[in-house]
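What follows is a group of structures, each given as structure tokens.
FYI, it's all coordinate maths here, none of it is from the lab. This structure is a prediction, so every number in the text was calculated from the model and none was measured. Cβ atoms are built from the backbone, for glycine too; each structure is taken alone.
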Structure I
Amino acid sequence: MNPIPTPHITAMTRADLAGVMALEQQNPGPWLEQQLAGELIQAFGWQWLAKDPADNAIIGYVIGRTVTDEAEILKIAVAEGHRRQGVAQRLLDHALAAMRAAGVTSCFLELRAGNFAARNLYGKNGFVASGLRKGYYSSPGEDALVMTKTFVE
């Protein structure tokens, strides 16, 4: 088996929205293009893409915000054909490194309670369950698990 090439991580731009939207449609409860475009102009927001080094195709992205010493991951998504290949880990590593560099002391996120792959990813990266939001998601309906990571120096 050939090793999977490490994706390139780059900043998301407005020109990337069509590719991001195509990937977004592969997820339950996809965001609207206006929501994604709105994240690009958030004063405290950040958005990074994972691109396949072979053809520069968008294979994943992470979106979040940092305000003072707190951060929130709003979304990590990976293209169906690239899941379970370390793309989400690479995006999370990049985001966590940026948070550390910015002096973040804690990071929060919400995920579908039944998304065990994501729960495992976040758990192995130091996130712990810190709450439950009943009926938070629609399309399909599901509870949200809140997870928190505290950065230690």
Structure II
Amino acid sequence: MSNEQELTDALCSIPWFQELESQHFEKMKEIASLREYESRQEIFKEGDKEDFMYIVLEGRVALEMFVPGRGRVRIFTAEPMDVIGWSSVTPVVRQRTASARAVLPSRLVALDSARLRLLCEQDHDLGYVVMRRLANVIASRLLVTRLQLLDMFAHSESGND
């Protein structure tokens, strides 16, 4: 199978891409590439310049932050079809706020963030679809973070009794 066909098949397996109009699909394919990572291999580091948004196809990816006094702390585990590095597509953030590391051998689609932002600015119909889907990702991550904080505070209070 050719690399182009492999990329097309991978993109077709992602719900984000299944409902795109054909011209939008082709534009997204132009800025996409397939990446493979071994278990424990770093994908990006906290503080790095943001250059790609990723969609996990296979495997599992840990998102970790450095916490003074505690070291690297896992804040999220991405599973197949999860999006990581999404803040690279937002208009303000240009630095990684967490590190990503493959927990299992993993295969990801990488989307060039600068080119994706440009596509969204040039084609507002595509931009609306992308930003609507990113808003759903962000909302679900905020919910997960809220639940983690509630759990953390609940445990700290019960330890004071």
**OP:** Work out the source of -13500 here, i.e. which of I, II gives that when helix-only ellipticity at 222 nm (-39500 (n - 2.57) for each DSSP H run of 4 or more, over all residues; to 500) is computed.
**Re:** II
Subject >> Computed 10.5 for mean projected area of the Cα convex hull in nm² - originating structure among I, II >> reply: II
**OP:** Compute FRET efficiency 1/(1 + (r/R0)^6) of positions 65 and 129 (r between Cβ atoms, R0 = 30 Å, to 0.05) for each of I, II and report the one that scores greatest.
**Re:** I
Original post:
Out of I, II, which one gives 37 for percent of Cα pairs over 19 Å apart, for residues 57-136 alone as computed from the coordinates?
Top reply: I
Original post:
Once distance in nm of label points 7 Å out along Cα→Cβ at positions 41 and 89 is calculated for every structure in I, II, which label goes with the largest value?
Top reply: I
Original post:
Can you say which of I, II returns 27 when relative contact order in percent (Cα under 8 Å, 6 or more apart) is computed?
Top reply: II
